[in-house]
Structure P
Amino acid sequence: MNILGISGTPRENGNSEILLQHALKPFEKHGWQIRHLRIREMNVEPCQGCEECKKLGKCKIEDDMHQIYEAFRWCDAIILSSPVYSRNVSAQLLALTDRHCAVRTERPLKGKPGGAIAGGAGTCGGQTITIMAVHNWIL
């Protein structure tokens, strides 16, 4: 089995990334193949809303998002982690979820379980909103 972990923090060793690393350990112990992507190490441009993906069947932006599309196809389960910025997911993770629309007809994540991790300050730091945003995207 294959699990994909995607870290949406722009900070190296940020709290949400550390939490993701811990969340992936049990899968590794049970023999799953792990792929841990760090968006901060990739070039993922924001969606331009051009809808060329409807015509072309793929996104026209030439960046690392194509590697992420392949990782969506590869995985059997997915976990996304994000720090809470302005009571929502990071801009880096938002770019990824917006760009997912280019493969919406293919639906490479259909039927695959997913989870969310949010790291924020305090008990009302927006973690629930961030997790809900990721869950809504997964659905």
Structure Q
Amino acid sequence: MDVDADRIEVQDRADRAIFSGNVVARQGNMTMNSARLTVAYTNSNGVNVERLEAAGGVTLRTPTETAQGNFAIYDVDRRIVTMIGGVHLTQGSNRVQGGRLVLDLNSHRAVMDGGGGGSGGRVSGRFTVPQNRQQTSTPATPSGNRN
């Protein structure tokens, strides 16, 4: 995992690091941007990142989707991201918004619920449905005698 920020504060006794200011965290093909990021880790046999907690205009990007919200928690071992607070998920031209999004990076399953957070407890979305091609047909020719 790579993290860039304007500032870092390492709290070794608490096994965490706090990044602030234009934070960009990258892991594989996923990028998370936020104003602040707390990284919880264990320090046995090297640093092992366990959890990320992002706050302040959080944007999560993968090759197929972009999610935005106020806060995000990423459980690194389980590969589950939970975003809360005015969440918007975009996949191509499809858009869904709600209060909470749980994104399982292993199964590529996304679950959105109202969860409060300014969404009125509801989920709403706009989906692109491809138009069916209009079938062209030729008029039927009557059978029978022709003069």
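FYI, it's all coordinate maths here, none of it is from the lab. In this text, all values refer to a predicted model and were calculated from it rather than measured experimentally. Cβ atoms are built from the backbone, for glycine too; each structure is taken alone.
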> Which of P, Q yields 13.5 for mean count of other Cβ atoms within 10 Å over residues 30-37, as computed?
Replying inline: P
> Comparing structures P, Q by relative contact order in percent (Cα under 8 Å, 6 or more apart), which one has the largest value?
Replying inline: P
> When you work out Rg/Rh (Cα atoms, Kirkwood Rh) for each of the structures P, Q, which one comes out largest?
Replying inline: Q
> For which of the structures P, Q does the calculation of distance in nm of label points 7 Å out along Cα→Cβ at positions 70 and 102 return 1.3?
Replying inline: P
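So Cα extents along the principal axes in Å, for residues 14-93 alone, computed for just one structure, reads 43, 32, 19; which one of P, Q is that? The partial results should precede the final answer.
Numbers: P: 43, 32, 19; Q: 45, 22, 18.
The structure behind it is P.
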> If helix-only ellipticity at 222 nm (-39500 (n - 2.57) for each DSSP H run of 4 or more, over all residues; to 500) is computed to be 0, which of P, Q is the source?
Replying inline: Q
> Who wins on mean count of other Cβ atoms within 10 Å over residues 22-29 among P, Q, i.e. which is largest?
Replying inline: Q
